[in-house]
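Quick note: the coordinates plus some simple rules give every number you see, no bench work behind them. Treat the numbers as computed from the prediction; the structure is a model and nothing was measured. Cβ atoms are built from the backbone, for glycine too; each structure is taken alone.
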Structure 1
Amino acid sequence: MLSPKNIQSVTECDKKNAEFINFLKEYSVITTAVAAIFSYKLNDLTNEFFDGIILPIINRDADKKNRFENKEYNINGIKFKLGKFTLSIVKFIIIIYILYILASIFKYHTS
């Protein structure tokens, strides 16, 4: 049975839960966690799209040594791996564009 002592501990527990929920809401913890997971998965999706569709088109006639991602330029004995850098820039632009489209869709639906 519930005694006054047990009822007091239940209300204290409810207060702590309410404080915790207020903390989650105030600091947008859930939103931040969802955004982090979303960005991680979006990165995976972009990498798979790029590695599975875009790179085979770019490298269709190249052997393993002459692939675009392996392009290096030597200037005064310094190797610049511009192929990997260029691919990283393109992946970044694709991710930003996808985020822009999603933000536009959500903005349109929420207003």
Structure 2
Amino acid sequence: MVGTLKVNAIDVINPNDNLLIGESANIIFIGSSNNNDNKTINIGGLNDNVNILGTTNYIKTTNLEIENKILTLNKGSISDNTSSFVGINFRDNNVDDKGYIKVNENMDKLLIKLP
């Protein structure tokens, strides 16, 4: 099919099947590529796990609100002594680590630098 497809729902018949959207597309827009739209886009439900895979995930937003009380960094670590220099960088004036809060190399102190 070429063109616009307008439907209320897209699903698979067998619940064990996968639904592939844009498998061979270079860029996939969910919602609209029109920047003048004002939509709410929901992915997943309250009890769902939502996986976003890739090398880098970009979130371009004015404000990011996180309801969780704990933010886990270095989640994939499975061995000891991998938390050195784990933290948060503050970018300013085209410098990625103009300011930061991170664990030092010996993992016994926090390094804090104001931007």
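Here are some notes:
- With helix-only ellipticity at 222 nm (-39500 (n - 2.57) for each DSSP H run of 4 or more, over all residues; to 500) derived as 0, matching label from 1, 2: 2
- Among candidates 1, 2, the computation of Cα extents along the principal axes in Å that gave 57, 37, 28 used structure 2.
- Comparison of 1, 2 - label where FRET efficiency 1/(1 + (r/R0)^6) of positions 14 and 102 (r between Cβ atoms, R0 = 35 Å, to 0.05) is highest: 1
- Among 1, 2, which structure scores highest (criterion: distance in nm of label points 7 Å out along Cα→Cβ at positions 38 and 54): 2
- Relative contact order in percent (Cα under 8 Å, 6 or more apart) - structure with the largest value, from 1, 2: 1
- Highest-scoring label, criterion being distance in nm of label points 7 Å out along Cα→Cβ at positions 62 and 78, among 1, 2: 2
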